[in-house]
Structure P
Amino acid sequence: MSIIIHGKNAVREALKSGRTIHELYVLEKQHFDFLDKKILDAIPTRFLSKNEIHKKLPTGHQGIGAKVDSYHSLKLTDVLKKRGKKLFVMLDSIEDPHNLGAVLRSADAFAVTGVIVPKHRSVSINSTVVKVSTGAIEYVKIIEVTNLNQAIKTLQEHDVWIVGTDANTKHNLDYIQADLDLCVVFGSEGKGLHRLVKENCDYLVKIPMVGHVNSLNVSVSCGIVLHDIMRRRKT
C-alpha cells in the first residue's frame with residue numbers, strides 16, 4: 001500500500017528517514033535544496049506544470065509531493081519492551097487530521113515513546129496528517145489499538161501510570177509525578193474523554209487557565225502537558 005504526501009518538510013523527512021519513495025512530483029522550474037542529482041537519479045521524478053500539480057496534490061503542496069509506502073502502526077506490547085523511561089500519549093476519538101498532525105509534532109519534540117490511537121472513531125493517517133506533522137510522523141511510533149480501555153489495562157500491568165486530562169478535576173499539572181512511566185490521555189475538543197476511559201485513568205489533571213475561554217485545542221493542550229512533564233523529569 002502507498003500514500004501520496006505533500007509539502008517540502010514532509011517529503012524531506014521521508015527522504016531523510018529512509019522511507020521507500022516510489023515517485024516524486026515536483027513543480028517545474030522549482031528548486032529544492034534537498035533534491036540533489038543522486039536522489040533524482042534514484043527516484044522516478046515527474047516535473048509538473050502548475051495545473052498538473054494542482055490536480056495531483058492537495059492544497060498547500062508547496063510545489064512538491066511523493067508517493068511513499070504507507071505508514072504502519074506498531075503493537076503496544078512491542079513498544080513496551082523498549083528500555084528506558086516511558087511517556088505515551090493516548091488520543092480518545094480525535095477526528096481532525098490537523099490535530100493529529102500537530103500532536104505528532106509535539107510528540108517528536110518531547111521524546112514521546114509512542115502515540116496510541118483507536119482503530120475506530122479516529123482519524124486515519126492521511127496526507128493532511130503527514131503535512132501538518134512537518135515530517136515528525138517519520139520519527140514517532142504510532143500504536144493502533146482495538147480498544148482503548150484494554151490498552152489502558154495493558155499499560156497499567158507494565159507499571160505505566162494513566163493520567164487523564166479533564167477540565168473539571170481539582171488537580172493541576174504539578175500533581176503529575178513526572179519521573180514515573182506515564183501515559184497522558186487526551187479527549188476530543190468539546191466531548192472530552194469517554195466515560196469508561198476517564199474512569200480507568202489512575203487520576204485526572206487539568207491545565208490551569210485564567211482567560212475567558214475555558215478550553216484549548218487538543219494539540220495545544222498536548223504540547224503544554226508534555227513540556228511540563230519533560231521540564232520536571234530528571235535527566
Structure Q
Amino acid sequence: MNLLASDITALFLTLQLAAVTTVILMAIGAPLAWWLSRSTSRFASVIEATVALPLILPPTVIGFYLLIAFSPDNFLGSSWLTLTGQPLAFTFSGLVVGSVIYSLPFVVQPLQSGFQHFDHKLLEAAETMGAGTLDRFLNLIIPLTRRAFATAALLGFAHTMGEFGVVLMIGGNIPGETQVLSIALYDHVEALDYGRAHWLAGGLLVFSFALLILLYGFNRHKKSGAKQL
C-alpha cells in the first residue's frame with residue numbers, strides 16, 4: 001500500500017525538524033557540555049539535573065508546560081510574538097524549541113563524557129604554542145572527541161525523528177506545518193488504517209536501527225583503531 005501525499009509531507013517536515021534541531025543542539029550542547037565537564041561550581045549539578053529532566057519526565061508534562069510558556073500571555077510567547085509577529089505554539093518554530101529542550105540530554109551527555117576523558121594537558125601545551133581558543137577547539141578538541149560529537153549528533157537527530165508527546169502538545173496536528181511522522185502514524189492507527197501505519201512504523205524502525213548500527217559500528221571501529229595504536 002502506497003503512502004499518502006500527506007505522509008510524504010510529514011516525512012520531509014520531520015527530516016527538516018530533526019536537521020534544524022540537531023544543528024541548534026550541537027551549537028548549544030557543545031559549550032554547555034564543555035562547561036559541565038570542567039566546572040567545579042556547586043550549581044553544576046543543578047544544571048546537569050535540569051538538562052537530564054527530559055530523560056525521566058513524561059513528554060506530555062514537558063509539552064504541557066512549554067505550551068503554557070508559548071502562550072502570548074507569558075514572557076516567552078509574548079516576546080516571540082513581538083519579535084516575529086507569529087505565535088510560538090502550533091508552529092514549526094515552536095516544534096524546534098520543544099525538540100531542542102526534549103533532545104538536549106541526548107546531545108549534552110555524550111559530549112560531556114567525551115570531554116571528561118579529554119587530556120587537558122594537550123590544551124595547555126597548545127596554548128603555550130600560541131593557539132587561540134577557536135583554534136584549539138577546531139583543531140584539537142573536535143578531532144580528539146569526534147566520536148562523542150558523532151554520537152551526540154546521531155542520537156539528537158534520531159530522538160527528534162521519533163518525538164510524539166511533546167510535538168503533539170505544542171504543535172497539534174496541522175498537516176504541512178506541525179504534522180510530523182509520529183503524528184501521522186497515530187492518525188492512521190486511530191483511523192484503523194493499519195496498512196499505511198505499517199509503512200510509517202516500519203520505516204521509522206528500519207531508519208532508527210540503521211542509525212544505531214552506524215553509530216555502534218563507528219564507535220567500535222574507533223576503539224579497535226585506538227587499541228592498535
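Each value in this text was obtained by applying a stated rule to the coordinates, not by laboratory testing. Quick caveat, the model's predicted, so the values are computed rather than measured. Cβ atoms are built from the backbone, for glycine too; each structure is taken alone.
Work out the source of -24500 here, i.e. which of P, Q gives that when helix-only ellipticity at 222 nm (-39500 (n - 2.57) for each DSSP H run of 4 or more, over all residues; to 500) is computed.
The correct label is Q.
Just checking, which of P, Q has the largest value of distance in nm of label points 7 Å out along Cα→Cβ at positions 144 and 160? Walk me through the intermediate numbers first.
Details: P: 1.8; Q: 2.9.
Across P, Q, distance in nm of label points 7 Å out along Cα→Cβ at positions 144 and 160 peaks for Q.
Taking mean count of other Cβ atoms within 10 Å over residues 16-23 for each of P, Q, which is largest?
Q
Quick check on the output: 6.1 is distance in nm of label points 7 Å out along Cα→Cβ at positions 72 and 128, derived from one of P, Q. Which one produced it?
Q
If mean count of other Cβ atoms within 10 Å over residues 152-159 comes out at 15.1 when worked out from the coordinates, which of P, Q was used?
Values: P: 15.1; Q: 22.5.
Value 15.1 for mean count of other Cβ atoms within 10 Å over residues 152-159 corresponds to P out of P, Q.
Given that Cα Rg over 2.2 N^0.38 Å, derived from a single structure, equals 1.11, which label among P, Q identifies that structure? Write down the numbers at each step before the final one.
On the way: P: 1.11; Q: 1.16.
Corresponding structure: P.
Given a computed value of 12.4 for mean count of other Cβ atoms within 10 Å over residues 168-175, which structure among P, Q does it belong to?
That value comes from structure P.
Say we calculate relative contact order in percent (Cα under 8 Å, 6 or more apart) for every structure; which of P, Q gives the highest result? Could you put the intermediate results ahead of the total?
Numbers: P: 21; Q: 31.
Answer by largest value of relative contact order in percent (Cα under 8 Å, 6 or more apart): Q.
Looking at structures P, Q, which one was Cα extents along the principal axes in Å, for residues 8-135 alone calculated from, given that it came out as 46, 29, 21?
Structure of origin is P.
Taking 0.70 as the value of FRET efficiency 1/(1 + (r/R0)^6) of positions 40 and 56 (r between Cβ atoms, R0 = 30 Å, to 0.05) derived from one of the structures shown (P, Q), identify that structure.
Working: P: 0.95; Q: 0.70.
It traces back to Q.
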